[in-house]
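Novice: Following this line, the structures themselves.
Please treat every number below as a calculation from the coordinates, not as lab data. On a predicted model such as this, the values are computed, not experimentally measured, just so you know. Cβ atoms are built from the backbone, for glycine too; each structure is taken alone.
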Structure I
Amino acid sequence: MNNTHEVEVVVIGAGQAGLAAAHHLRRTGFEPERDFVVLDHSPGPGGAWQFRWPSLTYGKVHGMHSLPGMELTGADPARPSSEVVAEYFAAYERAFDLRVRRPVDVHAVREGSDGRLLVESSAGTWPTRALINATGTWDRPFWPRYPGQETFRGRQLHTAQYAGPEEFAGQRVVVVGGGASGTQHLLEIAPYAAATAWVTRRPPVFREGPFDENAGRAAVALVEERVRRGLPPQSVVSVTGLPLNDAVRAGIDSGVLDRRPMFDRVTPDGVAWKDGRRWSADVILWATGFRAAIDHLAPLRLREAGGGIRVEGTRAVADPRIHLVGYGPSASTIGANRAGRAAVRDIRRLLAEEAPAAA
């Protein structure tokens, strides 16, 4: 049985960025399965959204933008965002006949023959002329390391494992991380927990007023500068700040969002600072973000000395056949849409240049 499937473009990942890219491939004349294929390792539609905790309802989601060509309308704000977005993505895949293959795990992308890349996966190998990588970050939760962490007798978990606040009833909980997830966890857990403590490496920066288009462009420009230099992208909140909404104001006023500096070590029964302060805990919840899931690209040696991949727009500087969408400045729902369109435009140009001249 031949387990090799030659195509013009492989899209890895079927979250917002991958579906946007697939849509633009489709509308510019590429046929699914014949010209391009979308490989997704998740069990069903929804990208990372399908794994979000049930208490993150659609009404609590900040800035969810519809996919190109099909609006998300009429969603019940009280329903879990995981359900709303998964249903929307599934309907989108059907509406545009994107034929996403799942579950498929991509193990490696290597240099092939005749100028093609080889995408090696659990469902076979795809030789391809171009690659759109849209793997996001959810599969690579970042766990910081602190002295004594292995001695902690309580429970440690990451945002990726958070299932809701009820499981923390009557417990003392340390939440680590200054991003949106950390504040959301604290505000949810506090009514159930015996006590909570919030620790972050840097003092949080709260943003008042609307996050308008100019502010958005400025934030994107800061992230773009990092990826142009080959540095790993920073977290979104590091450039946008935390929105100071009514729930956050109430959390500050009640003392739930009373930030403490980062502890220096973990003890068997809690955390401790150099000045002798200690806080006993049953749980440490690491809301410390995620890193780009790009290990499968390692055989191509795209990483720079700074640890990231140098990207201009969506194109990897070291290899114009490879585009990263949902990476760096396009790691937002609206940015992913734009990146998908830009990547397809560049790939069409690349493939046209490589096409043999007519006889």
Structure II
Amino acid sequence: MKKLVIAATLALSMAFGAFAQSDLQPLAVVKLNKSETITLKQLKNRVEIYQKQNNTSNFTVEQKKEILDAMIDEKLVVQAAQKAGMSITDTQVNQYFLQNVSQQVGRPVTESEFSEIVKKQTGQSLDDFMKVQVGMNVADYKAYLKNQLIAQQYVLQNKKDEIAKLAPKDEDIRKFYDLNKASFVQNDMVKLFLVVVPKGDNAAGAKIKAEALLKGAKDKSLSYDKIKADSGKDYQGGDLLIGKTAQHAQQLGISYNDLLELFTRDIGYMSKLNETETDFQFYVVRQKYAAKMLSISDLVQPETTITVYDYIKQNLTNQMQSQALIAAVQDITKGLRTPSNFEYKQKEEKLKKLLNWEK
């Protein structure tokens, strides 16, 4: 009996060893600037990410091969950019990441603040939240972003003149407006001066700070400009346009009914100090804007300089440039895909067998 247990254990360890070895098999090597291997495990990880993003549980062998080729192209462009002396710093990647999450929240946030918001709303850590959203933890996602930004920088540098020339015609802009006129609506909006003091590790100190700011705003010993100018690490203060939507209520950390009540306040109304799970905040109603249909010459949002015409022009330009960028990537990678720059490490039949890993 003892020998049988030992033999079974040995067989199990050998099976795991074979599985690990299979996952580490090289599928391709990119060697334009340095030698980088793409393994079966790396491809499986990328396929899993795309499956989550596309809400599907399976890809065909042909689709997996396309993903493998995309990974090869990505490394080719990144290596070509590095060879040309281009680079992206971790600070730039962090800024790009925070810009994206701040847009989701509706106000500038730090990574720790975003993590607290995620924890409050989902009960997940930031890493777990990112894995659900994009299939990667924060560190892996930032590494992925870095490569994407370097590749984008390289392509834009090589094709900038062609892409910069692209712009929609006046008739196309007006035609787009006419076809989508019903969607250009300004909701009821309120301009607030909002002050938020994060609790951090010192809730009592944050409350004292918030009360001092509120008192200064009430007795006018602190102007809005002064509060805004001193805004930084300890608190955030500034103007904010909000609409009558559940999303804006969520961003403010209040209920939708409280938001509706806010819209009944007169200009000049100053709230009491409100406490949420993560911060203390108060607001002042500075302006109100009624809902209306927008003409092509109206401002997209009050107190900005961008008209509906400008907005449509920019969006159509972005669409044209995105399409041109995709074509440019294909053109550049086609030129980089030479035997001296990369090679598949598995013959076609063996590769197809490896890509059919579900069986």
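Novice: Given a value of -18500 for helix-only ellipticity at 222 nm (-39500 (n - 2.57) for each DSSP H run of 4 or more, over all residues; to 500), calculated from one of I, II, which structure does it belong to?
Specialist: Working: I: -7500; II: -18500.
For helix-only ellipticity at 222 nm (-39500 (n - 2.57) for each DSSP H run of 4 or more, over all residues; to 500), the value -18500 is produced by structure II.
Novice: If Cα Rg over 2.2 N^0.38 Å, for residues 35-138 alone comes out at 1.30 when worked out from the coordinates, which of I, II was used? Numbers along the way, then the final one.
Specialist: On the way: I: 1.26; II: 1.30.
Of the structures listed, the value fits II.
Novice: Where does the value 0.95 come from, among I, II, when FRET efficiency 1/(1 + (r/R0)^6) of positions 59 and 131 (r between Cβ atoms, R0 = 35 Å, to 0.05) is the thing being computed?
Specialist: Working: I: 0.45; II: 0.95.
Only one of I, II returns 0.95 for FRET efficiency 1/(1 + (r/R0)^6) of positions 59 and 131 (r between Cβ atoms, R0 = 35 Å, to 0.05), namely II.
Novice: Still on this model: When Cα Rg over 2.2 N^0.38 Å is compared over structures I, II, which one is greatest?
Specialist: Between I, II, the highest calculated value is found for II.
Novice: While we're on this one: Which of I, II yields 22, 16, 12 for semi-axes √(5λ) of the Cα gyration tensor in Å, for residues 195-274 alone, as computed?
Specialist: Working: I: 29, 21, 7; II: 22, 16, 12.
The read-out comes from structure II.
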